[in-house]
Structures are given as structure tokens and as C-alpha cells.
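**Q** Structures are listed in the sections that come next.
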Structure I
Amino acid sequence: MEEIEFNHTLPIQIRFNDVDKFGHVNNTVYFSFYDLGKTEYFGSVCPDVDWERDGIVVVHIEADFVSQIYGSDHIAVQTAVTEIGTKSFHLVQRVIDTETHDIKCICRSVMVTFDLIKHESKPLTKEWIEAICKFEGRDLRKKKIPLG
């Protein structure tokens, strides 16, 4: 994985029903962990998030499962925005063991901001872009390449 600094970490409590009959967290549950990380990231980093109006939806997602998580493990999900476009942005997330720092799973996704009232995509606000870039410590905006 490319070298990414994760400035946002959310501890996750593993629930009894997250564990399958093989004694480890079922792969489908990881996406719930990632959703929790995304929600907390944007709620704490971006100003004036209105969850009644501002949607952030997944348009592409992929995950690499590195090693199993067991019910007794202590884990956290880490989230970083790696690129920002006009209406979309790229996220990298990973689940780690908080005691050993082993990576359990890595997730890459493309997200789009969505107007929940009008039911259409919308541009990221200038305030959100600036807040994310400041939080991540670098300019993440896609550079426009002139044609011709």
C-alpha cells in the first residue's frame, strides 16, 4: 500500500453478532466498521455537516482482507482522504489491531457528495475541501490538466 499518514482513528467495539461460527469477524462486518469511520471522520473534520441534507455515498469500493479479526481483538478503523475532485473524493481506510498495530484489512473507496433533498450529486463545498486538506496536512485537490 502507498505510504499514507492516517490522522483519524476510531476505536471499534466488536459485538457478539459480528463473530461467525468460525470464531472470527465475518468479512461483511468490516464494511460496517468502515461506515462508522467515514461518518465520524466527516462529522468531526468537515464544518456544518447536516446529515438530513448532506449525503456522502459510495460509488466504488474494494477491500483487501489481510488477516482475521477475532472477537477478543482490540481494533480501530483509520480513515484518510487521498484525493478530492469536484463532486467526488477518494478514501483509504484500514482496520488495525490497536495492540499489535497489525493491519487486518485495507479498503479503498470513491465517494460522492449527494443532496438528499434534490436526490442528485453536488459539488463539495469550499469549506469542506479546505477543512479536509488542512486536516490531512496537504492539498488533495485534483490538478486540472489543460487540453491542447
Structure II
Amino acid sequence: MKKLLMMSLLLATFTVTFAQSGDNEAVKAVLNNYKKAIEKLDTSGVVNFFVKDSKVYEQASDEGTIGHYLEHHLGPELKAFKSFTFSNYKVDVTIAGEYAFSTETYIYTIVLAKDAKEIKSQGVATSVLRKTKAGWKIVQTHSSFRKAK
């Protein structure tokens, strides 16, 4: 009986760990796909990475839902860039049931279209994601940056 109980506990632990590992990778994929869209300077389809009533915060400013943020902030900004690249990208994810909490750190380099001026900044973003029927979606994200050292 003890062996059966021990085997059941080990199997349950393995199953939870395996499921969390898969969820961890799925969350990272959502975040990475969002990052890739920004690097492509193309916001089409980005709303699909977010829940409908998402909240986006940037530099302590409430930017509204992802739709509002894309239409009034990020979309127009990207049109003024020749390129936007991320480097030194690191992401940490913690899964807690149907929610995931992430911290991304990175350096980003923007080249302006009008004069090829380069802007390099050190950034951090924290996000909360929720597991939905359609997969992991960003519920809330906050990013901030400072001039890179």
C-alpha cells in the first residue's frame, strides 16, 4: 500500500511538473511572438495575444486596452521607426494555476526612419497572463525603460 501511495505521489508530481513546463513554454511563446511583432514593426494580429479587456501600462501611464494602445501609441510609433530590435532578452515565468506572471528584461535599439538616429534603452516588462480556451493570453502588462548604460 505504501509503495502504491508513493508511486501515485511521484506520478502526480511528475504530471504537475510536466504540465507547468508546457505552460511555461506556451507563456514564453506568447511573449516572444509579441516581441517579434514589434521587431517586424507590424502590429497586425497582436490583439490575439491579449484578452479583450486587457490593460497596458507604459512608463507609469495607463495606455488602455491593447487595441487602444496599438491605435493611439505603439502603432504610430512603429511607423516612425526604421528598425526596432531586442538584445540581451531574458524572461522569467511563474505559473500559478490558470495565471502566469512574467518578467522580461532586455536592451532595445530603435533606429528612426527620418534621420537614422539610434536610440538604445534598457527595459523591463512585467505581465500577467491567463490560460483561456484559446491558450495563454496577456491580461495586463507594464513596461518601463531608461537610457542604456
Structure III
Amino acid sequence: MRVVVQRAASASVTVGGSVVSSIGPGLLVLAGFEADDGEADLDWMAGKIVRLRLMADENGVMNRSVQEVGGDILAVSQFTLYASVKKGNRPSWSRAARGEVSGPLFARFVAKLSAELGKPVPTGVFGADMQVALINDGPVTLSIDSRQPE
């Protein structure tokens, strides 16, 4: 499982010209899955994201988690995180889990994020053509892979 986490002043997802989800201060999480991702990947990633100390404390230092500051998380499924550009110029997404696998993984991941955060986590629309808007606060952007925890 791979994610890109971006600290957001605000973020939203629009589908077909209508805003379907939005958050104020918090984290935008773009999540991609491989077919063999399992509960351990989902558990580890959800816990890591909710507890990452990316939010500013009273001194402006990144020392608080999104949970500590009462921030929101917006989760968006993004299979392109598994792009391979090894050969040629057209990316291959052969490592990305197919929709029938990644859809349930994404739903379980969002449920785990919600449980860890203690409130609902809004999402994009799985499989839809989405426009994701972000005001990146900082900017702060991290890339995390459950198979290569650093």
C-alpha cells in the first residue's frame, strides 16, 4: 500500500461539476493498493497517518498529529501511485490492484482511518474521474509505503 499525505489548509473533491467531499485544516490522503495488500498494511498505514506529527503546535513546530488538533482527513483512491515508468514513456499500472480488489481495500482503509481518528473520513468517489483541489499548508507532502516503512 502506498499513500501520499499532504497537510492541507483545505481540500475538496469534485465529480461531474459537484463538490462531493471537502475538509478544512487536516490531511489529504491519496491511497493506492496492490492485490496482495492485507489487513496488516491497512492497520499500520491508518495508525501511522493519524499519529504523524505534521500539524503545528503553539510555536509553529510540526509537533502534533491531526488527531491531536481535531483536524480532518480526506481520503482519495489513486491507483496511479503504482505507476512504473521503467520502459518507455507510457506509465504502466500493472502492479496496482484491480478495482474489484482495491475498492474493498479502500473502503476498509477508510473505516480504519475513521476509527483511529474518532470521526468520519470523507472520500472521493471510487473509480470516478475526480478533480481534487488542495491548498497545501507548508507545503508538507510525504510518500509512505507499507512495505518499506522508513
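FYI, it's all coordinate maths here, none of it is from the lab. Computed from a predicted structure; not experimentally measured. Cβ atoms are built from the backbone, for glycine too; each structure is taken alone.
**Q** Of the structures I, II, III, report the one carrying the highest value of distance in nm of label points 7 Å out along Cα→Cβ at positions 29 and 61.
**A** II
**Q** Can you rank I, II, III by distance in nm of label points 7 Å out along Cα→Cβ at positions 45 and 117 and just name the one with the largest value?
**A** Across I, II, III, distance in nm of label points 7 Å out along Cα→Cβ at positions 45 and 117 peaks for II.
**Q** Follow-up. If distance in nm of label points 7 Å out along Cα→Cβ at positions 69 and 93 computes to 3.1, which of I, II, III did it come from?
**A** The correct label is III.
**Q** With relative contact order in percent (Cα under 8 Å, 6 or more apart) computed per structure, which member of I, II, III shows the largest figure?
**A** Checked I, II, III; max of relative contact order in percent (Cα under 8 Å, 6 or more apart) sits with III.
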